[in-house]
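Following this line, the structures themselves.
We did not get these values from a lab; they are worked out from the coordinates using the rules stated. Since the structure is predicted, the reported quantities are computational estimates derived from the model, not experimental observations. Cβ atoms are built from the backbone, for glycine too; each structure is taken alone.
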Structure I
């Protein structure tokens, strides 16, 4: 689950980290009060779950009330398109009105998971304010890594190493050390998969301030954080993905026209790869899971069928815990509910495969059966769109 900048900064405040004063507005009429609190010379930041908002016009320095009103009028309730969004962009439902900061130095700082080393790692760079992907590609030596051993935690020598390499001023080192330790504690406390500050700034009076903030929380750990569930902003999520998440279905919306129903993440990835190689274009990644019942399969298929860009459906089921007859009943139920006429190619193997195929054969659906994944991919690529 992703958090907005203003939500992240509230958590930062809970850990006694320095952040600029700010006021969140959701309606243009709230701007006057915000500027009276912050001052007319300020920065306006669109609150969206997408990187690259600055380049896309989602961050604006203003000096007058007139400037601020014009920007809020243009941006609030519009859609912001960045390099991380699709062509439709994401809705701007709130804007953070924030005081300006007297910046001496901009740094990049993040904590994420190093899956190769199976531990959290700190990423830091003196190239703050820039997209870290560009820095890593053009100047990889500018990225500093400090892995955190889960058994012993972050060690003092690692913080000293960061202070040295980032050239933190002596008078800021104590504040920087506190921030690093607090961020590591926060990372563990909220089960974050990413915690990023870009930029982390040192001011001319040598204060260390988180000028921005980004947090992603591990979805599988949300059962431990009911208090954070209220921070979820569904307006920023793909609606089909949000619906699938609520049902416990792993679903990622893609740009193609072939709806894919698969059980098992590895099998789903293989299905997408082979389908692409056959010349077809998947509309989604969907792993319905091994323990799905008829209703869960039906809801998963209904999500696929509700996607307007889907013109045909590919089913690749390996029956185990999820029996083939259960999957077939769920598919038929979804088609009946939605009254869909979309053709589908079905490859089934495993437990109760004969029963599953018989259910589909007698369902009246437009079904083509395949024995292998390659045959299924070829069939879906040559199947005429409905």
Structure II
């Protein structure tokens, strides 16, 4: 068996540069140009719009803080999807895992008053990661035991997570319905939890109006840990081998079923950590509307980053900037903020079809089109 921590040949490094940096950058550039064409078609000024976008993302300290806040959960949900890709799996369930991480972390955070922060905060974080891990491991377990496809199962579990989370904060009704176990009884008409105790809150780097918290460092640490795990350990080697060819992996003595469950559990833990950080560091409570689309955005982030951990960071920063600048762009130019979603969709399309980018910019083929176009399709016979 090849050593998991062997140095990559120069040819592989060149392909890494092409896949992780150059093609995603050109895909974003092409999407921005295409977005400008869409704006022109509707009579809008793309230069003014993009100036507003830039100002909203980087024009002030407050703008930078919003970009960083938006970027943080993207890093972790992008990593969640990327890790699953490495094993040839498609984790559509990051949204549900995000929600379960939020619920489990807040369940610890609103209890155990008087517990020291050095115990309470790690306990709440680990609880959120465990909730996401369980929610991610279930589809993996069903896949290896029953053959159920992880895409279908994770989509279904997104709905289950949403319903479960809604029940935990349900305010009850006028006909004697029992309120949810996490409902804030002082809120009365609002379905939300109480604020977590201060001992379970992730401290802020900068207070209001910036609200940048130390969770961004947890996300960056997770990036390094995932990179080390995937590329420098035997477990990572097994994950990548299963993703390339599960039949060959089984023939080589790798326990494919165990690796699939482990990978989906790890992916769920990362998405759960995203929900945990948002809850403990930013919102300090949970309400059903806090979930948003961050889990599904993680799919686009993972593809733009070519499923490489460091590529995910770059993609998360770009998407955080797009989200942060959308409101300013709309205010300055009158362009609908939905144009950002159009640009994100175009980025996804161009990244998922790198041959288009190579043809447009006359790039020489590297022989490696990236994980986005090489998802394993042989599970049915494995």
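Structure notes:
- Structure from which -21500 was derived, helix-only ellipticity at 222 nm (-39500 (n - 2.57) for each DSSP H run of 4 or more, over all residues; to 500), options I, II: II
- Structure from which 23.6 was derived, Kirkwood radius over Cα pairs in Å, options I, II: I
- Each of I, II could give relative contact order in percent (Cα under 8 Å, 6 or more apart), but the derived value 34 comes from II.
- Computed 20.6 for mean count of other Cβ atoms within 10 Å over residues 256-263 - originating structure among I, II: II
- If log10 I(q)/I(0) by the Debye sum over Cα atoms at q = 0.08, 0.11, 0.16 Å⁻¹, for residues 104-311 alone is computed and equals -0.41, -0.70, -1.07, the structure in I, II: I
- Each of structures I, II was scored by distance in nm of label points 7 Å out along Cα→Cβ at positions 168 and 240; the highest score is held by I.
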